[in-house]
Structure P
Amino acid sequence: MGIGLFLLFLILVPGLVAQVMVRSAINKYSRVPAQSGRSGAQAAAELMADAGIHDVQITRADGFLGDHYDPRTKTLALSPDVYDGHSIAALGIAAHETGHAIQHQHLYAPLQVRSAIVPATMFVSQFVWPIVLIGFLFRSPLLIELGIIGYAILLVFQLVTLPVEFNASSQAKMILQTSGLINRNEIQGVNSVLNAAALTYVAAAVATAAQLARLILANRRR
């Protein structure tokens, strides 16, 4: 396998595998009710209260896996299946997002860095691929180099995201058990869901790194 095909493999395959694993884990453990009987929204509220967080609003998000915590508005948004769900998967995901709120409360450095570069990352993500395409079509070294810089910015963002997500998952597993919302027999399901979700972030970073490498090699060959 040549270097080009290998990089293309890294761009396409890990992300697909990670998505399949996430959906499989969520589909499995969303059918298993947690013995505590709490919904995802109730679990998030209890966990934040235990952490001394009383100024975060819990809302419903749109769509599947739309769960997120927004530090700008102090809003914890849970997808309908998580907000209303009483499953092991729902509690695991709700606790993960609560982990981000706890990070915010403790001024967790990687979260602060990620929040600071979000606007630049959103801007770059919208324009980087058209810039690269136009650059190669019109053989413009400036546009190609701008595209390389854009992918480098995206890679930095994704690398910063990794410790943020891993830490939130670690906190979720710990606080779920210490609070009694999840028992020892149920923690395996939480691990499966959160570990699979973490792989999506790893796959995204690998894909961006591979794309960046492809651009650099193509630019040198050109």
Structure Q
Amino acid sequence: MKCLIVDDEPLAQEVLENYVQRVEELHLLKKCNNAMQAMQVLHKDKVDLIFLDIQMPGMDGLSFLKSLKNPPSVILTTAYPKYAMQGYDLDVVDYLLKPISFERFLKSVNKAIELRKGAPEESEAAEYLFLKVDNKLVKVNFTDIVYIEGMKDYLKVFIKQKEMPLVVHKTMKSIEDLLPKNKFIRVHKSYIVSLGVVNSIVGNMVEINGKEIPIGANYKEQLIKMVFKLSN
């Protein structure tokens, strides 16, 4: 993974550079002192991962991240834990609090590598995920999720035994990456369903407890493949 260190502190850069050199899967492209230098690198090279400090002169790390249309994976590095929730909103891979130990750094890098492979190891092994709802993190078991509906910049997560869905500020792609691929499937640009609660598939519709969910033309083939796989 081609990575970038963006931090205005020389000592912090040195520590991260040392850690990067100890991980075979990482290749350091450049160390940047500010967001504008990082922007120049992104315009010239393909970057897979950014180690991004938050408090920097000029443009801070979070503002820089928000300005990127299709950002690479990002691991935030900062001395201030108060920014953790904001980082969570921006779908960063992880949040490292300075001083950073190599063990903690390696755990974050492994998570980034697994996400890049399309097989999030921790999410597959776990039986739940945490979603930010009304400024608090709510634990949601995978077995309780019925389906997810995308609403522009927000998602509605429909839960068993609950009349009202959880509303979270997250993209469809980001939550799709967190869900076990053997239990959930995207059937439409705006819908992800739990395979375990699907009652029937009729034409271009999936039926779940009387609710009909459309199947998008680009997703039907993969859905049928998954159904046949589970049937055999």
Structure R
Amino acid sequence: MAIPSKRHAKPILEFLDAAETSALLAAPDRGTWTGIRDHAMLALDVQTGLRIGELRYLTISDIQTGTGAHVTCTGKGRRARATPLTTATTAVMEAYLERRTTKPGTALFCGPRGQHLSRDALEHRLAAHLASARMHCPSLAKKKVTMHTLRHTAAMNLLAAGVDVAVIALWLGHQNTHSTDAYIHADMAIKQAAIDRTRPTDTEPGTYRPEPRILDWLARL
């Protein structure tokens, strides 16, 4: 009990930028049922930041697309929460729900027999669309993208929009802000803005660029 636990380096959070998100959402073939379902699933997850377990167990009744559109789920610790939907996500879900009425069961994103999709099935569908998206957005090839990456992307989008960390914690279903603090460390734009605020008033903002051949001059000293 007295032996301290081994410390491991924590990797920087992986998330998608706007171009990568657009490429991923455009990848599913919306001329097919599975493409329509997968597009709606990815669009909902990248906007709401639901955990994979929360996403796969959603039912049709968990989505409200009228006034005050939102999705409800039960997360860790059996904590229920409601997450608002944007106008764009609401439009995607309304179009999807019209097609969903022809399928059996109550699972929102269902398999062939109306059953909830498994975790492996969700990751498999994401991997298939990533392979297609990488042909149009090469930067995706440098990232290891999982369903949890979409959750990180939702958080980073909120942070970039100026949403308070405490609100993001509530949005993601975190019990406190300690887990959410990691997103601040991952956002280089926030760190750059902090550095810019500490510069002397007579210093131009931005990253320092040395004059040509100055390193050669210093090396000869």
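Each reported figure results from applying straightforward, stated rules to the coordinates on display, with no laboratory input. Since we're looking at a predicted model, the values are computed, not measured. Cβ atoms are built from the backbone, for glycine too; each structure is taken alone.
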**Item:** Read-out helix-only ellipticity at 222 nm (-39500 (n - 2.57) for each DSSP H run of 4 or more, over all residues; to 500), computed value -9500, structure in P, Q, R
**Value:** Q
**Request:** Figure out for me which of the structures P, Q, R the number 29 belongs to, where relative contact order in percent (Cα under 8 Å, 6 or more apart) was derived from the coordinates.
**Result:** P
**Request:** Assign the value 3.3, calculated as distance in nm of label points 7 Å out along Cα→Cβ at positions 29 and 173, to the correct structure from P, Q, R.
**Result:** R
**Asked** For which of P, Q, R does FRET efficiency 1/(1 + (r/R0)^6) of positions 45 and 157 (r between Cβ atoms, R0 = 30 Å, to 0.05), calculated from the coordinates, equal 0.25?
**Response** Q
